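The next part holds the structures, each set out as structure tokens.
Laboratory data are not the source of any read-out in this text; all were calculated from the coordinates shown. In this text the structure is predicted, and so the values were computed from the model without any measurement. Cβ atoms are built from the backbone, for glycine too; each structure is taken alone.
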Structure I
Amino acid sequence: MVSEAVPTNPLENYTVATPDVNPMTTDDTQLTGKVTLTDIPAETTFEAVVTMADGSTKRANVSPDGQFTIETGQLAADDVLAVKITAKNSGYTKDSASVDVTVTQATDTNPLANYTVAQPVVDAASAGDTTVTGKVDLTTNPAPAGTTFEATVMLPDGTLKTAEVAADGTFTVTTGELKADDILEIHITAYNSGYQKDSNPVQLTVDAAVETNPLENYTVNAPVVAPLTEGDTAVKGQVNLGIPIPNGTTFEAVVTLADGTTKSVAIGADGQFTVPTEALVADETVAVKVVATNGTFTKDSSVVYQKVSQKLPTDPIADYEVGTPTVDPVTADQTSVTGQVVLAEPIPEGTSFEATVTLADGTQKTATVDENGHFTIVTGNLTEGD
């Protein structure tokens, strides 16, 4: 009886070459490489296999020229990946030696990585309007060179409308006709070198249309803000309330603090305002604007930015009146001068007093004044007529 033929392993004497794997960084989501394929047994196919840092495996076919690309997903720095080539033929397999690849941290070349895009200040919008306007502060935190900005308005149906932001931070986005109670979301996008970064969004609810806007042709003047010093607990200023003022118009000063919170106060007929705040901090920037209100209409002035200065040392005794001393009679051969001074209350904390005698030759002698105002100054022998 003739025995069945024993299958021959076509890969038995074939050496599967070790792959060359390209370096990988945390920005990569694919592993690529090449393996040299020579003297291949007929009908042999090749597969590249990577063992991930968590032990799972991913694989891809090797092309006839030895190239391979394996989808890995997001990688972490210092992940170690093991890569091998598997040859397959007639149910037989054979592996190459494994190559380890360590993932390195990608160099961050994003010029916007550490830049914060300011939130826009958006003007009120009414039913029937076809644009959204506003302004973003581009001066307090200067952008990296080459940065451009775009304003985006998301309409209630999810449609996005965009417009370029001008150099002064203003923008006008054409939206199509708006309806009362539409809720719009507006944000600013910075672009630089193929990178982009968004501000936090601002929501705007579209007001109902009113036939006549009494503020439409009225100019709200920008306020003049008094210098600010660290420790101040109010922002003071004045605005020229342009004449004629539409009947029924009131004015409010609005202060936006460095943390984004706002404080406001009504402005008097003389244009003066004082807005209470928490203690201000040196080098912070405060934004101040005037808002005119008439019925349901409001209109803002341009925004004035004021930087908080460091507080200069103050003289605690600048306004304190030091009393004139009363000096006891002095006779020849005395060796001291005594007297008293009335210490006016209240005495500034930390204040001390000293009495000084100028002798006939111009020299000076001093002594401490006690808490009751008394003093005794040792002078040496005095001469009649000194």
Structure II
Amino acid sequence: METKLLADLKKLIEKVSIYDPFIVLLSFISPRIPHLWTFESAKGERFDGNSKYLYLHCENKENIRNIWISSTDSIVARLRERGFEAYNASSLKGRYYLLRSGASFSTHGPNFWRYLFRSNLVFLHHGIPLKTMNEDDPDESSSLIHRYGDLVWRRLFLTTSMGKPFELFKSAFRLTKSHAIVGRYPRTDPFFKTVNGQDIEINSEFLQEVKEVHQSKKTIFYTPTFRKNRKGEINAVDHFLENRSLQELNDGLSESDAHLYISLHPMRATQSVSDSYSNISTLKTGGDIYPYLRFCDLMITDYSSIFYDYLLLNRPIVFFAPDAEEYEETHGMYFDYHQHVPGPVVETIPALIAEITKKRVADEYQDIREEMREEYYTNSELIPSEETYQSIRNKLDI
């Protein structure tokens, strides 16, 4: 039977090119500049998430040189047009600054790891986990960086508190207290202020449209997580998007003077809703949903970690989970789902319509959401990016 170490070695060999030994050697001998920070997101292909907002925040820090590294020329061009420093990872300058960076920030793990030996790898991550991941997921291949990375990097990991979130990351990523950075996620900055540069890689015209609808109607967002379909399989989100289901919803929303925006997972972003519904639209974010959430009155979700972020706004959440038992069996969860989530769980379209359209005299889940927010987040008066920035500075001692 193949040992774990042998499997890891095979995985590493598959990722290595003939040029990598030379790059790694350069990476080891290149002097690092502590105040030079490089940022990337989602394999270098997007400008979003925690990396985006911490990068934008660092633009105001005179003692930090913040550089965005991307594998997409269009992102680099848009950032430069706005006066930000950015380079393609394959360019000479991109490679140079990766080799010199004192800290490298990522959301899904460093895509340009070959250039980053002896640097500080800061994992800003992409959500507090509800479903099991990494070491805790028997079906997921654990990252080599998290298993052996401490031998050649200094790993730092953002957690929103040293309570429950830290314990989850400790289990999934072998996190220790010395590795932990504590702060709310920078991507939630738009909940509290308009961030200079937040409009980059978002659909600004559609955001204005959502604002206008929000002024006159109750706005509801449906934000389901991604599901892997087996060939020919129809999952719960597919059922939700069936015409009959949407027509039922549209009729119920009309009676309640509400509008529903459907925001599918980025891996299903090619799907959209027909324009024939008067009270249902596809949420055309352009790639970054966080500036939009400020104008969401009620969220519908399922197993997505976005609901933890939404706790910071302390607004109602409805959990539409017709496949909860199946999803838990196939993905695994850290908690008893029905006991854990801070809102009603519904399993049918009629029950969902009844829940989102009913007139509430009082918000019966408000106290539960507040308790969860206190458990999962620090109590800071700073905006999330500044809180995280100060935590990183203290940990790096610069």
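A few notes on this one:
- Computing Kirkwood radius over Cα pairs in Å across structures I, II gives 22.4 for structure II.
- Value 143, calculated as volume of the Cα convex hull per residue in Å³, for residues 24-215 alone, assigned to which of I, II: II
- Structure responsible for 0, with helix-only ellipticity at 222 nm (-39500 (n - 2.57) for each DSSP H run of 4 or more, over all residues; to 500) calculated and labels I, II on offer: I
- Here distance in nm of label points 7 Å out along Cα→Cβ at positions 264 and 336 was derived from just one of the structures I, II, and that gives 7.0; the source is I.
- Structure responsible for 4.3, with distance in nm of label points 7 Å out along Cα→Cβ at positions 80 and 160 calculated and labels I, II on offer: I
- Which of I, II yields 3.3 [distance in nm of label points 7 Å out along Cα→Cβ at positions 120 and 224, calculated]: I
- Top of I, II by relative contact order in percent (Cα under 8 Å, 6 or more apart), largest first: II
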